[in-house]
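Peer 1: The next part holds the structures, each set out as structure tokens.
Bear in mind these aren't lab numbers, they're just calculated from the coordinates by the rules spelled out. Not measured: the values here are computed from a predicted model. Cβ atoms are built from the backbone, for glycine too; each structure is taken alone.
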Structure I
Amino acid sequence: MADELKELLFPSSVAVVGASAREGKLGHELFSNVVNSFSGPVYAVNPGYEELLGRPCVSEISELPEAVDLAVIIIPAVHVPDALEECGRRGIGSAIVISGGFKETGGEGARLEARLVETANRYGINLLGPNCLGLISTQVGLNATFAPRGAREGDIAFLSQSGAFCTSVLDWAWKEQLGFSHFISLGNKAVLGEEDFLPSFAEDPRTEVVAAYLEGVSDGQRFLRVARDATVAKPVVLVKSGRAEAGARAVSSHTGSLAGSDRAYEAAFRQAGIIRAQNVEELFDFAYVLARQPVPKGRRVAIVSNAGGPGVMAVDAAELVGLEVARFTDDTARALGERMPEAASIYNPVDILGDARAERYREALRLVAADPQVDMIVALSAPTGILTYAELAQILAEARREYGKPITCSFMAGDLGERAYEMLREAGIPSAFDPARAVRALSALVRYADIRSASRSEVAEHEVDKPRATAVLSEAKRKDRVRLGVEAMDLLDAYGIAAAAGGMARSADEVQKLLPRLGDKVALKVVSPEMSHKSDVGGVKVGVPSEQAPEEALRMLNMARERFAEFPVDGVLVQENLPPGVEVIAGMVRDPTFGPLIMFGLGGIHVEVMGDVSFAVAPLTRHDAEELVRSIRAYPVLRGIRGQPGIDIERLVETLERLSQLALDFPEIVELEANPIMCYPDRVMAVDLRLTVSGEDE
């Protein structure tokens, strides 16, 4: 357990500031919960009483007989900053502010919250809240919330930004008999956020899995670093609200238009090894199975059912979530054929028919569980009059103990009976009405197995020419340019990203001087960063014979200056004419939460039509960059198909690493896009560039 949060999560004494004797007031409910749950010293702070619920009450925090480990504050917002100041003077190192009326109300509330932050930082107080439900630590028996019910002791650490969501989960968890090691309501996260609790939960021997509901994170880069370390030790599952884009963003590139805040979260969660649930049901299905069942050796699932339809539904679900329907060994298939009825299906899914009694189900389950080509099992059953769910639950519990493989079940009935529920809970086997839900629960185990086995490479620091890149951006600022195009190709070259040979020309004579080193044919591009889609308006010509290049360049310049008189035209970029290759795109857009968000995909015009792209948050490790490349649907094209050679993937991965380094080194670059990058078996060459700069160092 991280020492800095020990007194908050495991206090030995508690004071409630604003405790009340009046039933119905939150101060009373909170104090009553603390008194009735916590065995250590509890004090009330309220000038109106000398004693509350049999516990001593003092008028001021300064009058407390000891510097308690934890102060829980539930008084009007306007008085909270002074109370926290008193806590600091009294030597209290941890505090929970339940009270609302802070940043969430704007104006004066935001100013009050700023005072809390300043005071907490000055005294080194670990502050949870404000505007939160509080916390529950079942390991010390503390319920420091005003919820109607506390929490059952268990092995899931839970975090939520929504207090209302917390009370709902607590109520539901009692019905489901789901237990928690810690239960934390984050509220406004003025000081402590989810990234502060993750290290503590990762070290806590009583916590098996972390589950969280998030609306957003404050410091994306810190969250990513902390979560990466935490998921090595414990599974972290979360559901995040706010998938839709809130607010408009001005973008000038494909990268910007295809990116979005949820893309950044999705990328960060993947890189950190966090399992993202799509809804609350999945959140707790995943948390339950990760806490109670072993990580499988592979992704091969066997399905045993007494009805054909549910088995087919389970197969569909398995394929949708990336599981493999296991192929039984010949010995297993032979044994099933000998011991099951002739009409039964002995291939996966195994249908043992609706007249199956307990012994047939037990025999089938044992045969598939013993198969070395089966990593996990889904057991399905429609209700029949000859087989009880208590019998089935016992069979599954026996198989779970005997074979040590993950098992989930879907008993498709309204009520399994208390005995069946009890046996399933004792065995740690989740049950769902929907077969697909039982399959998805297993997918969480497979995803965590992949996370644990994934490469944990470091971020590479490539040798670059930063002063040269700085000069390019300084020149843009000198000219008051917000958008840059191919005239900034030196930026890529300075960071070791290979670019097609060429140079800028402003006249036919300057074009002529460039031609000798560029070959028999060249590409011509009007240099005007404000012009979008130049190829659509005649601003790009490829395969131009060298002898025609000066005249053609002059014609293009005149056309651009006449047709787009409102835009500055700097000249023409004369480039070597590269042969056909695989076109990819690499870009960056700066996300407000996570910083540089790197995009990779199939490039050229395909990016608009196909949208086959992937994202990752910088800085990129080698593994991150490799995953970016592997994640697109067109990855087989990059490797080579139908006799076509593959491209230099190693060089492409390094290009993405260098782009990540460039984005981190220059925060003033808001967007950047190299499209296309031409890829060949022996080289990778950027041929076009667009970027937007803020005009200010950030």
Structure II
Amino acid sequence: MKNTIVSIITIFLLSISLSAQIDRSKQPTPGPAPKINLGTPETFELKNGLKVLVVENHKLPRVSATLTIDNLPKAFGNKKGVEGLLGGMLGTGSTTLAKSKFDEEVDYLGATISFWDEGARANGLSKYFTRVLELMADAALNPVFTQDEFDKQLKQSLDAIKSNESSVKAIAGRVENLLTYGKDHPFGEFTTKETLENIKLEDVQKLYTTYYKPNNAYLVIIGDINFKDVKKQVKKLFGKWEKAELPNKELPSVTNPETTEVDFIDVPNAVQSEISIINTVKLHMNDDDYYAALLANQILGGGGTARLYKNLREDKGYTYGAYSGIGASRYASRFKASAAVRNAVTDSAVVEFVKEIKDIRSKPISSEELKLVKAKYVGSFVRALERPTTIANYALNIQTLGLPEDYYENYLKNFEAVTLEDVQKAANKYFQIDNSRIIVTGKGADVADKLEQLGYKVNYFDKYGNAIEKPKFSKPIPEGVSAKSVLENYIKAIGGEDKLKAVTSVVTKYEAEAMGSKVLVEEKRVADKYKNTTYMNGAAMMSVVATDSEMYMKQGANKMPMPAEMLNDLKNSFGTFVELNYLNSDKVKLAGIESVNGRDAYKIEMPGETVSASMFYDTESGLKVKEISVINMGGRTQTQEATYSDYKEYDGIKFASKKTGSLGPQKVDSVLKEVLINKGVSEEDFK
């Protein structure tokens, strides 16, 4: 024990001595860029045109193989989505091996094999690689296109479209691409329910037989292998792959607007605005200013230390994160700065985006900023080299992009050579803020008028990118209608004020199928306490409990206190029926009339410091048809939305028997399984 203590004291004193010799007020001088040696590929080409690159690396007993078919991007028009169906059907067995056997053998070998419409990838242990490559080649070159598998893939694709119908981020993404590149450009297309339903099994087969060819294909194999053995195996597996003449269609040109404009997409259910400032660029990896452009982007919006992040999140608190990126495609690229912000600050956020982009173009960049981003690139580049897929991509880039053989060996040296002047020149060239599209996807009733005051021309589009006239975002509220009258009508519609006030406790249980499990949400309410518990397959996963004095989340025996300001906001919603509380609150307000599932509904808002709620009541029936809860903490916003339908009576009071919400990205329909009135609740529930 004595020796241990002495050792600790020795280490402590030694650390003090070393610290005294280091001047921590000065940033350490960066060392030279590390020497990069990716390994020179040995290459050969088959008679059918398949080019093969092999890099022997015997450090680990693993091998990766990547097959890439380097065809020109193509537009699919009214059958967009066919390429996704092809990618989904590849790898579902082969003409020689059923899907179940294929999957079983891949698992047994501890390998991973994946496919897409223009390639495949396999990773595994070197001692099994011969068989792993056989399996990949078999599934890629001898696919099975069955009607059953097509129907399955089509259903999955249609379900994905349906689940994103009201997703603001999904809507923003597809319209941004369309406006940036044009509807006829491969990068501007998007898949819809209609385009998917136009596709037949024969279309998938035709796409494969036309384009899945070796003429423009590359096979990159890296790892613990022997070149001669691999060459022999590749010739055997891929030598009979037949080449064919490939269609070659010129791509449409892409342009920027003559002057900066605001393009607005109205999504009435949006509680945040998706902002993107975009201009197309002509930037390639072998351009002299490529490295300067990457560094300029890193300084502007490349991460948590960048200017956009510091301004919009840390200083203003508008968003959880603001970023930018720049592409260098052979075909079409863009610069994009983006963030998701609260509706109330959408116009202000646009102003700050524009300010930061103009500043990096016109004001000198500091040497400290440049040092920081250069160091970040060194770290990320070196870490990326640990992944076989990275090395495969680098080898492929050299072949397909016409890069020098030593391009990546000199990558970090080229970054180090970039000067402050180089960065500012690149920012001026590629961040074209005077010819940009400021694309905002959000709730028009809250943000459109403010955007029109920024001084830019404002164009309006629907959620599929079609140009439209400025929508009428809200309808006039009839004379005599107030927040109180809407709440009174709801209370009357579900049973009447006297009936509801006689209730001292309510328990509701909604059940749903999600992610292959039964999920039950139980809610218990009394006058001044609340408990919500989620069960999965009968086991309690998590509870949220709120009383007049505390609020906490409970998982098993662990209790995690929640912020006091959140409890203060939640108290507005205490009670057996929250509308009884709202009747006497001076915080609630009638915000307008909006459409919910094609019907008009009055919108009632209950603002809060961290938790805000919006309730929607059908203008005719008076029943609640939708509710949105928004939590804002630390610049991060989380939204929960639910719609209500099919009201049924329990002890003379109506409850929605169906509730539709979301669990992660999945839309979930919940069914009311049980309602308990004035029973099933005790004080122990809230401890």
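Peer 1: Which of I, II yields 16, 36, 31, 15, 2 for P(r) over Cα pairs in 20 Å bins from 0, in percent, as computed?
Peer 2: I
Peer 1: From which structure (I, II) was distance in nm of label points 7 Å out along Cα→Cβ at positions 72 and 592 calculated, if the value obtained is 3.5? Walk me through the numbers before you get to the answer.
Peer 2: On the way: I: 3.5; II: 4.6.
Corresponding structure: I.
Peer 1: Could you tell me which structure in I, II was used to calculate relative contact order in percent (Cα under 8 Å, 6 or more apart) as 9?
Peer 2: I
Peer 1: Figure out for me which of the structures I, II the number 21.2 belongs to, where mean count of other Cβ atoms within 10 Å over residues 296-303 was derived from the coordinates.
Peer 2: Numbers: I: 21.2; II: 24.5.
Source structure for this number: I.
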